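Novice: Take a look at these structures.
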Structure P
């Protein structure tokens, strides 16, 4: 098992616990949820999700969620802690597969391909749909090897020259090249928090993904590093589809074009980010946006 997979398993296990706790509340809740408000479809989807459910044992964590993710857009997912947004995010590259007792139903397609097809190899899927976690998790290797690791194991680079080019271009796209080009053999763990997170983004980019998933990528960063990551997200959307889970409504408003609001496992409302934050339709969305709960 790789270092990256071990770290991913730890993060997923923590999220599973939160989702299981929150789903206990769903059983007792009688909100009379009648379906998602807003258009869950987009004209040019990269990913299509229909009637997605996630169960941790007998706990129903995600409930009949349908949502499209458009090409070259940033989709933000917001909602209170334990509402299921991170659980849903991890459905998009099957990271929940590693949880014992976790079961996912429904359909999720990437470019028309069912990603839960039993014949599908999840290794190339997780290269196509990369993940950036809440806390920066660079490998205990050099800066160079952090980026080179993925292209090497996926057979993307045939020669050292090609690998060098991938490393440089990935670091350039992540806005980190000028800061680290003279210390490529130094440990990635020696970088600042913001630099480590950009290194992790460069690592995801290096295997040529179509989609980048970000699970609260700035929660452990200071405001200056956060601003740099947000600028980077804005730049990256020209070439990638990005889904970001964030607790910061201000961040969602700054970086995303569409916003999805989750509450206790339900997708309550989805729409253009400006509309969600200035004129939400559902009362639960309005209450969360205005700070009445959450």
Structure Q
């Protein structure tokens, strides 16, 4: 069984969302997946500790998906074993009036992970070329443009360029970027919505606003396809993971994240000869008590 998910799901060439599988078709069982996930969580914790000790780099993980694709549960299951002091999750909702008073990247920039830490964006700066592309009227709240007619191809081209420049700047200054799109099918989304309605303890997850957005599915798929094609670069690649089976999406995601950390060439700091001598002196004092 080929478990090289980084190579399997990275977007290197022209991406077609209609050709991307939402279901896992291999022979890995759900039980196998659960065991792999638990084993990999131990490895992820070790790498997080090494990232913190190294202190020269950070990791930014961007997670995007349609409603009910499993973003929250993926974060819970993949990062449940890491040290919370070295990992921070930021969920981006509709911008506040203060956030609209700045450029569209500002609120994302101020929540980036410090060196030595992992930052997770649950939704991200990509909302500006996803939901705001499906609903261009939202951009008027930025108070820069006067009419929806201003949001033409040039406008969107500039948005993609701003995102590419933002991510390139981060990569050149010590932040490794991993962008994950959980590719759930419309059929599976319907099933999960119905589960949220039928199961009382899941009622709170369902929003009546989800249905109007579901009706715009094709527009969202087009927006995702364009955004991924415009912004998947070597320094900030997109990974499109089949998400109809949550357990599989979690296994694929954790291995992609582990691969990214392993490629960061992290090192534990080495003490100078002076510090090593002081360490041995401290040891001798402790042992002599």
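None of the figures in this text is laboratory data; all of them are computed from the coordinates on show. Note that the structure is predicted; figures quoted are calculated from it, not measured. Cβ atoms are built from the backbone, for glycine too; each structure is taken alone.
Novice: Work out the source of 0.10 here, i.e. which of P, Q gives that when FRET efficiency 1/(1 + (r/R0)^6) of positions 257 and 273 (r between Cβ atoms, R0 = 25 Å, to 0.05) is computed.
Specialist: Source structure for this number: Q.
Novice: Here is a further query. Among the shown structures P, Q, from which was the value -14500 of helix-only ellipticity at 222 nm (-39500 (n - 2.57) for each DSSP H run of 4 or more, over all residues; to 500) calculated? Mind dumping the intermediate values first?
Specialist: Numbers: P: -12000; Q: -14500.
Answer by label: Q.
Novice: Computing FRET efficiency 1/(1 + (r/R0)^6) of positions 89 and 153 (r between Cβ atoms, R0 = 35 Å, to 0.05) for each of P, Q, which one ends up highest?
Specialist: Largest one: structure P.
Novice: Between structures P, Q, where is mean projected area of the Cα convex hull in nm² highest?
Specialist: Looking at the calculated values, the largest one is Q.
Novice: One of P, Q was used to calculate P(r) over Cα pairs in 10 Å bins from 0, in percent, for residues 113-264 alone, giving 9, 32, 34, 22, 4; which?
Specialist: Q
Novice: Name the one structure among P, Q that relative contact order in percent (Cα under 8 Å, 6 or more apart) of 26 was derived from.
Specialist: P
Novice: Could you figure out which one of P, Q the value 0.20 for FRET efficiency 1/(1 + (r/R0)^6) of positions 145 and 201 (r between Cβ atoms, R0 = 35 Å, to 0.05) was computed from?
Specialist: Q
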